[in-house]
Structure 1
Amino acid sequence: MELFTDPRSSDSQVLTPFRPAWWLPGAHLQTLWGGLLRSPARVGLERERFELQDGDFLDLDWLDGPRGESLIVLLHGLAGSAQSPYMRGALAALKQRGMRAVVMHFRGCGGEPNRLARGYHSGETEDLGEFLRALVQREPNTQLGALGFSLGGNVLLKYLGEQGEASPIGAALAVSVPYELSACSGRLDRGLSRLYRRWLLGKIRRDVLAKEKILAQAGIDVKRVIGAESLRELDEFLTAPLHGFTSPEDYYQRCSSRQFMPAITKATLLVHALDDPFLLPRVVPKPEECGPLVEQMISTRGGHVGFLQGRFPGRAQSWLDGPPLDWLAAQLTL
């Protein structure tokens with residue numbers, strides 16, 4: 001068995017173990033196949049531009065379904081979008097269950113640069129809060145669930161902890177979360193994990209160049225940002241000064257989700273692999289650090305947003321699109 005479970009909910013029986021595909025035996029193969037080599041599922045989405053109160057916007061991609069049913073809000077990872085394979089897989093799995101969903105792209109992640117210099121980061125919960133308030137006004141009788149991957153999972157958990165009982169989200173699923181941002185930032189500077197750092201920095205550099213004039217007007221030294229060779233340098237030259245933090249350490253301390261775990265009062269499932277090449281095993285919160293409705297599924301293997309299984313080479317199925325989504329759906333029908 002590849003999974004350790006902290007069963008606190010009455011629906012733990014749906015959380016069947018993850019058994020990795022024999023032909024994807026290591027963390028890097030799980031991660032690369034899940035994030036880059038996995039064929040994105042085909043699913044139709046409808047785009048909406050959500051106008052924010054500060055004059056900026058968020059791009060929303062809607063997966064339609066029966067009105068009056070539950071609605072799942074999806075949050076992507078760093079440099080991700082609704083087109084990311086893990087997002088497409090989750091959307092297709094939700095569609096198969098007859099559920100509605102919406103991808104909330106963080107600022108500038110929907111395929112077009114956002115208007116303001118302000119961007120997004122691991123602790124940006126204001127935009128999520130504004131969108132959810134508008135969503136509740138539109139559909140006051142709809143049950144809301146949420147699914148966050150990596151950076152999006154950190155945002156989701158921080159939001160749940162900040163809001164407590166006031167959160168309109170009834171149940172949440174968070175996958176491969178960087179619970180301690182400082183430790184996780186340094187993890188990508190080691191060994192083969194530097195390949196992921198290079199890929200992420202390349203995508204972020206392209207986004208920065210698309211907003212070069214706006215960022216320069218806001219006092220950002222774009223040349224230093226483009227020359228950043230680590231996520232910490234990126235946070236020093238871009239994330240911290242652009243979003244009101246005094247330093248990367250200030251950003252990491254204030255935005256790490258681990259400190260918010262005790263205040264979470266809604267049913268929440270944490271899914272994490274101890275071999276995650278983005279993260280360190282020690283950052284995972286202990287059960288006693290979490291609120292009473294927080295359940296953990298910690299696997300020895302699975303990589304970063306990987307969790308791929310399947311008997312035949314080249315034909316991987318995502319375990320994430322199975323039992324964890326069953327758990328989330330069950331929570332919303334209680």
Structure 2
Amino acid sequence: MRTRRLGRTDLAVTEICLGTMTWGRQNTEAEGHAQMDYALERGVTFWDTAEMYAIPPTAETFGRTEEIIGSWLASRGGRDRIVLASKAVGRSPGGFGWVRDGQPRLDRANLVRAVEDSLRRLRTDYIDLYQLHWPDRSTNRFGARGFALGDDEGATPIAETLEALAGLVRAGKIRHVGLSNESAWGVMTYLRAAELHGYSRIVSIQNAYSLLNRTFEGDLAEVAIREQVGLLAYSPLAAGTLTGKYLDGRMPEGTRRAIDHRKSRYARVNADAATRRYLEIARRHGLDPAQMAIAFVLSQPFVTAAIIGATTMDHLKTNIAAGELRLSAEVLAEIEEAHEAIPDPCP
């Protein structure tokens with residue numbers, strides 16, 4: 001398994017990152033343990049989770065995924081074999097009332113509590129990469145098009161958030177700091193504040209990126225390359241959409257769309273048409289569609305890792321094996337043609 005440098009740190013992470021958000025909802029604890037065993041056996045040592053997981057989020061499943069990772073660590077040992085990433089929930093007006101007394105923020109009190117709670121659930125003394133799951137301020141995240149300024153009253157200033165994170169780094173509870181669901185303005189503002197005040201530098205950004213959503217290639221790609229803040233690409237399969245299983249309104253039992261009450265950001269106009277184009281390219285070249293989609297993500301110079309997840313071992317094996325695939329120039333050219341015809345149907 002190939003590795004890539006995490007930001008400007010001396011830490012190398014595997015380019016395939018094990019996603020975990022189904023453990024505790026779609027997957028049992030035993031299935032989560034089996035996935036971790038297999039991933040480690042295949043050399044995948046970079047794992048990503050969040051306090052909010054399992055998904056879809058509920059009060060009952062909050063923190064459950066971290067608990068499953070913690071029980072695996074307690075039974076298997078060898079914490080130093082993996083690079084472990086987690087995330088803290090940002091301000092959520094009108095939602096997540098079960099998180100930190102219903103008032104989650106990215107301020108010092110919230111972040112200290114969030115880290116301590118995650119460490120307890122994970123049964124570890126430190127988290128390698130601690131990420132802000134989304135900003136406190138209003139942004140056009142999770143599939144929104146355009147930008148509409150929202151209510152930022154109560155949003156934590158970025159310098160204050162960085163100061164709190166720097167304290168957690170000094171305490172040895174977290175090693176590095178990353179962002180998630182962020183904009184180019186947000187990344188640059190964090191970088192500028194860290195440099196100005198001597199706080200810990202942002203090393204990564206975890207945003208959605210796939211054949212159906214290449215919006216990262218705008219301003220964020222330049223930031224990622226020039227500032228060495230690499231993308232940890234989540235949903236490289238567009239939440240399973242690129243496998244074709246949701247074509248024509250199909251809703252397979254037990255899938256994320258079937259159990260999630262929220263409308264999928266990938267259930268959009270032109271999603272089926274674009275998906276069919278990519279499925280046809282894969283068929284024409286004898287490629288597995290999921291592996292082609294993940295390999296495309298890994299071919300991008302601004303990507304540090306692709307975060308893969310699966311509810312079955314067969315799917316996990318397929319997705320991990322995508323790290324061995326290199327797409328030909330012909331395949332990449334056909335992908336570009338499809339993208340030009342139907343660009344970013346699912347931002």
Note: mean count of other Cβ atoms within 10 Å over residues 251-258 at 21.4, derived from one of structures 1, 2, originates from structure 1
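I have 17.2 for mean count of other Cβ atoms within 10 Å over residues 227-234, calculated from one of the structures 1, 2. Which structure is it? Mind showing how you got there, number by number?
Values: 1: 17.2; 2: 23.1.
Source structure: 1.
By the measure distance in nm of label points 7 Å out along Cα→Cβ at positions 91 and 131, tell me the structure among 1, 2 with the highest figure.
Details: 1: 1.2; 2: 2.2.
Structure 2 gives the largest value of distance in nm of label points 7 Å out along Cα→Cβ at positions 91 and 131 among 1, 2.
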Can you say which of 1, 2 returns -11000 when helix-only ellipticity at 222 nm (-39500 (n - 2.57) for each DSSP H run of 4 or more, over all residues; to 500) is computed?
2
Distance in nm of label points 7 Å out along Cα→Cβ at positions 99 and 179 was computed and gave 1.8; which structure, 1, 2, did it come from?
2
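With FRET efficiency 1/(1 + (r/R0)^6) of positions 211 and 323 (r between Cβ atoms, R0 = 35 Å, to 0.05) as the yardstick, tell me which of 1, 2 scores highest.
Working: 1: 0.30; 2: 1.00.
Largest value of FRET efficiency 1/(1 + (r/R0)^6) of positions 211 and 323 (r between Cβ atoms, R0 = 35 Å, to 0.05): 2.
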By the measure relative contact order in percent (Cα under 8 Å, 6 or more apart), tell me the structure among 1, 2 with the highest figure.
1
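Read-outs: derived from the displayed coordinates by stated rules, not from any lab. These figures come from a predicted structure and were not determined experimentally. Cβ atoms are built from the backbone, for glycine too; each structure is taken alone.
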